[in-house]
Structure I
Amino acid sequence: MKIFTKLNSFLILTGIVISSLTIKAQDKLLTKEELGKKITYFKMGAALHEAQEVYIFDLSNNKLLDLPEGIGKLSKIQIFILNGNNLSALIPETEKLVNLQKINLMMNQFTSFPVLLCKLTNLKEVYLDQNQITSFPPEIENLQNLHTISISGNLIEKLPPQIGKLVNLSDLIMPYNKLIALPAEIGELIKLNRLILRENKLVALPAEIGKLSELTELILSKNQISSITPEIGKLSNLKKLDLSGNKLTTLPSEIGNLTGLEKLNLAGNLIPSEEQQKITKLLPNCIVKFE
């Protein structure tokens, strides 16, 4: 007993003790299949009455200006649906939703990525499409479990270097923004599978894009890209590449290294017929669209 007491005291003093609350929170995470069997709650009153049973909470299209008080009592929530409201911020109680895996905040009034979300480290999916967000906070790096960011139709001009810390990210969906460039750290997203950047203001891609060896889909249509880095030839798993509506006149010969490429869209560029023939020969097994 004395040995146990001494060990426990040592752990407390050195800060090694892991709180039972944290362990509990981790144990409560459910799979998609398990969540599919749970009831969706739509009313705050009913949810508070059965707080220990609320895993999915849907408050979409309610014209909410703020989240209702008491939301922190629903600590088991793992899917929170809030699209189609008038939210511009999250109340402090939100950080008590430690089990949250997915949050839908589409079609609200956010002007910045909610920093409070960065404390919810079990988050896997974040949907912030059709807001007025201009930037990501550096704290985004805390969301190590995140695999999907969907933030289309906002006003984002750049990604912070901390984006590279999201090593489990598989889908980065950011069409209809104002991105001018991608940071070199984009190459650190080694599990990235889809990169959707349609209708931004990109003029080039960083060489580090070639490090995204798991990428299967790269959508860059309707930007202002005038040249493509030769490093694109290293995207060995790429199946779909959309470069339509840019300012390209040629592609690097390394494009021929993309032996698994199935679809290449180059419509709406300035590629002369001679160059088109060259590209077609480099990619004999790919459907290439020039018009």
Structure II
Amino acid sequence: GGVPRGRVIEIYGPEASGKTTLTLHVIAEAQKKGGICAYIDAEHAMDPEYAQKLGVNINDLLISQPDTGEQGLEITESLVRSGKIDIVVIDSVAALTPKDEIEGDMGASHMGKQARLMSQALRKLTAITAKSKTMVIFINQIRMQIGVMFGNPETTPGGKALKFYASVRIDIRRIAQIKKGEEIVGGRVRVKVVKNKVAAPFRQTEFDLIYNEGISQEGEMIALGEKMGIIQKSGTSYAYGDTKLGRGYDATRTFLKENKDLKEEILAQIRAKLKDDSSLAVKSGGDGE
């Protein structure tokens, strides 16, 4: 699992699907391992308090809010060239507005300028990204193409260059709401790898995204634990061996969050099982060749 270094990655999806949250989690994990990260906030919408709640060390995060698309991409290039940055996040491609468009009149046509800007930037970025082993993550939005009668009308801004140069393209969608009584407290998110140059594509996963909390580790534990037979489900109740974890998904999630020792014990078993499964998969793959 994870995302590759020295590669360009695109994460795209509809509004409020969890794109920024997912990238902030990537930054938090990199910082835990001593990585230096940069965030190019082209949308001018980053919330430092929310980032801190997800585990991001804001004091160690390099944040830039460029005025134009050219400026944002030049800053990205400089950071990558330095070879001292582990992750650069650009949020978002749609907000990388060309200088001519910003300085021009409202309503004036600037067709294709952003696509040309992205194409030029990616031609320069791809090689230096590989040399410096920097991970460059572009967050992108979704647009609808006019007049598409058959097939998928969805497309992403910034032209076709990013689709070609990205080693990994990740599609993220919110598929359900998580409620606590009548209150909506989060959403179920599906992530699909639609392009992958470093591993098998079309893998997908689902996880819970809780508001003001981010990706729920406890929710993932319940799903994986049940699948592996570590956590038992009877009706709506969950149990771990002789220990009753809770009645209902939300109560079980809260119980695991409050009981750190038990959570770590279950987590260790899940990780061990995942490690065994992956080593078995590698061995069986090797025998078949």
Structure III
Amino acid sequence: MDLSNKRNRDELKSFFKKNDIPTERNFADLIDGMLNQKDDGVAKQPNSPFSVEADPSAQQNALSLYLKLADNAPAWTLSLKNPDGSRAGLSINDVNKNSRLFIDANGNTGVGVTNPAEALEINGRLKLGALTQGTWPANPSRYVFWGTNTLDQTQAGNYALLQGFNGSDAGTVYLNSPTDLHLRINNADKLVIANNGDAQFTGSVKITGSLDAGSITQENWVAPTLLNGWVNYGGGFNDAGYFKDSFGIVHLRGLVKSGQTQKPFSASPTATARRGGNCTPPAPTPTALAGSTSPPMAT
């Protein structure tokens, strides 16, 4: 702001000393050094606050704030419209005339937004206590995130919730934890996924559709004690064995034969198994076929 043609107080006072005759120019300098309520757009009426009229620009600037009046531009400006003049409200603008905070006539507030559509609309990340949300620091042109600011969110593994807004996965949602992941109902764990990929369910699991498993771990096969001269058949067939699964079902495998007759044995319809005891197979029959199943074994 250029004030080189203005007089300071001491200069003005020197023109009006006792016995001096001020000139017309002296009076003009005195008058121009004052604020005129009609010409300068300011007023102070009785019982009313100090009033300022906005300038006629599109943004209707009402007040400029300078660090020093000798600066070329104000540090901050208050205006009564957004920068393009399309919406009435109160705008706080920086030295480059960018609106940093705008409140429209309906109360919608924009931070870095000049046409807010919601009660609060922010262009950029929002930090609230220990929570941060907004564009993801690890890839700000493609994702928005939600997570704690106590973790370094520039590290790709620290976010809690991620959603793509650009590219091939726009709209895709990612749930993440840098350690274990817990899904809860009524603050009780229902699904826990450990950081090594192990999953633990509380309650039953129902699957609609097919299930592909990379590997299944079952109970170990138990080799029974063969009685009454029975031996494993051999010859590439499995040895006799059994195990009981978590549903209480007993699984059998293998082929046995009589050590005396050297003929394979197949289970007779009358063969029985007693829980807690040994299985006594019936005597071999001439119709027994090689490759038939062994009798049920007791658990």
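Please treat every number below as a calculation from the coordinates, not as lab data. Owing to the predicted nature of the structure, the values given are computational and were not obtained by experimental measurement. Cβ atoms are built from the backbone, for glycine too; each structure is taken alone.
Tabulated data for the structure shown
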item: At a computed 3, 13, 18, 14, 13, 14, 13, 8, 3, 1, 0 (P(r) over Cα pairs in 5 Å bins from 0, in percent, for residues 66-161 alone), which of I, II, III; result: III
item: Comparison of I, II, III - label where FRET efficiency 1/(1 + (r/R0)^6) of positions 154 and 258 (r between Cβ atoms, R0 = 41 Å, to 0.05) is highest; result: I
item: Test item: helix-only ellipticity at 222 nm (-39500 (n - 2.57) for each DSSP H run of 4 or more, over all residues; to 500) calculated as -12500, pick one of I, II, III; result: II
